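*Asks:* These are the structures in question, set out in turn.
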Structure P
Amino acid sequence: MTATAPGSPEPAPTQPTAHAPTTTSPREMRRVAGASAFGTGIELYDFLIFGLAAGLVFPKLFFPESDPLIGTLLSFMTFGAGFLSRPLGGIVFGHFGDRFSRKTMLVVSLVATGACTVAMGLLPTYATVGVLAPILLVGLRVLQGFFMGGEQSGAFLMVTEHAPVGRKSFFGAFVTAGSPIGSILGIGVFNLVAVATGPAFTDWGWRVPFLASAILIAVGIYVRLGISESPVFKKMASEPKPSRLPLAGVLATAMPLIIGGVLVNLGFNLFIFIINSFSMSYGTEQLGMDRNVILLSGMAGSVGMLIAVFVAGWLADRYGLLRVMMAGALFQIVWAFPYFWLFDSRSVELIYLAVIVAYIGLSFVFGPMAAFYVSLFKPEHRYSGVALSYNLGAVLGGGLSPSIATALLGTFDGSAGISLYIAIGGALSAIGLLMTAKRVRAASTATLGD
């Protein structure tokens, strides 16, 4: 990919025009893309319902003796604990995914993440077992994050290593589409159960979305077992002397690319998790808005993102990956302050506008993200490199942003500090794209099997 000055021509397509060493049939490509979207959607559902519960019910059930703002902060810190274990999970899953099987690691991560989610739905609360309740909640959250560390990065590889020349960003968008699919499903189930159970939602209704994950996981396992192994991995596995320590290889040869990859996802996740986690508690507790307004605005935004990620993937294949993703990063800088201006109006229509526009704009970073990350690393340590950089960005961005936003709210007594924080995140994403531009340009003349 070529790094160009604003306004100057950029060769197209600039995302990797790489091809796998074997040809994947159109039918198999559709199966791989669909299975990746569905599986990633389930795991994002698991993560999202925890984020919603962290903003709505966990402060009362697991941290009841704290001041309401402190209880919310502690709840979001529990949410963030799941991100802290993701890089370690990425390292472990990356190691085995590079050495033994991409497909197997995806199935294992799906099953284990779902098991943690179901267990959360069975937890006793503080009123029943005292301090043991938040300890168990944090422990399960850490385990959930560990297992999810191998999920989305592995799905990135599975789809793009199957995808045909000139369509990698578009087919990669099936993986990123799993995020809005999971959001729509999670918000829909959460809202449906909240309405159906009424006042009992805080007592026991909140458990239902967690327990329902068992059904989704069973379907996800069936779908993922039906796809073939990555053709790039098949070729690599047939060659002698596979790398014994893929992580050591990627750290020794690609540290600047890892840092750039971290920055890209850091900025994106920072804003996304302020929207889908922090905004819930902010809207209901600080602004006094009805919970359903915030939930349904998030669902509407997720529908917009579900469409926009495919548009962004198509544009990246057509006009260049860097150009499209940079537009998304710059959008984040521009929209950081208007997002909260609209939210603070307490107008239902303007809150919907704030959330929908935010989700659609961020899709231009998110849609081509699979092709971006896979282009950064060689196949022998690609899973390790993608998992490490992607998950570190998720920790520093999404894992910390709800807690940091809550702290900024208490410090500055308003949303201006949070908006500035979001804008800085967009700038970091832009810097990460510039840092990796040379490698992506080189990848455009190579193959994903090289």
Structure Q
Amino acid sequence: MKNYAKMKIPEYFLHYLWEHRLCGSQFELEDGSWCRIIDPGKGGNRDGPDFEGVEIEFNGRRWLGFAEIHIKSSDWYRHFHHIDTLYEKTILHIVLENDRPVKNNAGLAIPTIVLCEADDLFRLWSSIQLAPKAPLLCHQHIGNIEPNILQDTITELAKVRLNRNVEKIESVFCESGNDLNETAWRIIARAYGISHNVAPMEWLARNVKWKQIAGLSSLFEVEALLFGVAGMLNGQKESIHSGKVFLQTEYFHLKNKFRLFEIEADIWKHSPVRPSSFPEIRLSQLAALVFHHRSLPGFLTQSANVREYVKAFQIPVSENGESNSCLITKSPTPKRLYPGKESINTFIINIVVPFLIFYSRITLNAEYSEKAIRLLEETDAEKNKIINTFVLEAKLNTKNALFTQGLTELYKNSCLQRKCMDCPILSEIMNTKNHERT
């Protein structure tokens, strides 16, 4: 018999195997009788045995009660369960090594089942533990999952991530007094922060109301409003570019009209940021977008496919050239001032798709949520450090944005935090190993 205690297999791994029925449902006891597991019960019990609501068939009868899990059966006595009344209704003892028969406080023998034949499952556990520094502990095993099952599992993870993003929109909607345009404005502005400038963009969107933007009659005014509140127009008029002077003059008027306050300009990050994503460029693009699309909910919901959304996002910045490139001082102005395809894909993922699902909920129209999933399936797979990890380590073929969103959810909430026991991918790996064993 193998010494699993020396292999340092923890009890919580046994809990996982038991709860997910990964070692079968029929077990032979030492006396030759059989025990059939009808229901493994519910775990997480802190007072008393590990699982409650356990149902088994044993000696021709059905039993309902508690189950306790140990590495060795002798742990029952080491933990003093034999004199603890909380354990008197234990109907099953689950172990890796049956080194001693056990009885409850009434002196009645408790059936003990042994899981030690599931060697391949334990080899999997050992291989995971031997790679503690690997970004994906189970990277060697993901490819063994049947493709359709893997796709379905990753899709469900993507939906979990989507739902979390939709809940954020619902929160903004409540804060805005159920104003759809204000809600859309805030989530669009936030997304234009592109990771490094999300916080200042969010602050700007909270302090510049959509009704203020909607009341302006020119793109120049919108740019002056956004650049001014962003703190990018501060300074002495005589020491700055003439184009900036025009914007500054306009903002002075708007500031008094709307009683505005500015952000400190140095809060905006230019490193590590590509020139095409500098905050001055993003603000120019944002100004052009919200001035062009006067109904933001309509803009986010009416296009039919990715191609149409790309066109809808590629709005040229101000034509006179005085209110965009004159503010770029950190690096030469990029030749292309409208968002590129990769940026727009990010906007579709982070703005359009969650808004469509949110809109589907408030209008009770499932067509919008169905379109949201279709858009993710049409959108190219994301390319970033997280996705590259799955491509290089697990040899996965990333198909589209729906798949990469699922991988992102998996990495951030399971892999990165080492929550393997709560991971649906590990569950499928275990199921695959169990099927191979049987």
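*Asks:* I have 4, 18, 21, 17, 14, 12, 9, 5, 2, 0 for P(r) over Cα pairs in 10 Å bins from 0, in percent, calculated from one of the structures P, Q. Which structure is it? Kindly include the intermediate steps, with their values, before the conclusion.
*Replies:* Values: P: 5, 23, 34, 25, 11, 3, 0; Q: 4, 18, 21, 17, 14, 12, 9, 5, 2, 0.
Source structure: Q.
*Asks:* Relative contact order in percent (Cα under 8 Å, 6 or more apart) computed as 31: which structure among P, Q?
*Replies:* Derived from P, not from the others.
*Asks:* Which structure, out of P, Q, was helix-only ellipticity at 222 nm (-39500 (n - 2.57) for each DSSP H run of 4 or more, over all residues; to 500) derived from, given a value of -24500?
*Replies:* P
*Asks:* Now for a different question. To test your reading of the models, identify which of P, Q gives 2.5 for distance in nm of label points 7 Å out along Cα→Cβ at positions 27 and 379 when calculated.
*Replies:* P
*Asks:* Still on this structure: Given a value of 4.9 for distance in nm of label points 7 Å out along Cα→Cβ at positions 35 and 387, point me to the structure among P, Q it was derived from.
*Replies:* The value was obtained from structure Q.
*Asks:* P, Q: which one has mean count of other Cβ atoms within 10 Å over residues 219-226, as calculated, at 23.5?
*Replies:* Q
*Asks:* Let me ask something additional. With FRET efficiency 1/(1 + (r/R0)^6) of positions 235 and 395 (r between Cβ atoms, R0 = 35 Å, to 0.05) derived from the coordinates and found to be 0.60, which of P, Q does the value describe?
*Replies:* Attributed to the structure labelled P.
All of the numbers you see were taken from the coordinates with simple rules; none came from a lab. Keep in mind that what you see is a predicted model, and the values were worked out from it rather than measured. Cβ atoms are built from the backbone, for glycine too; each structure is taken alone.
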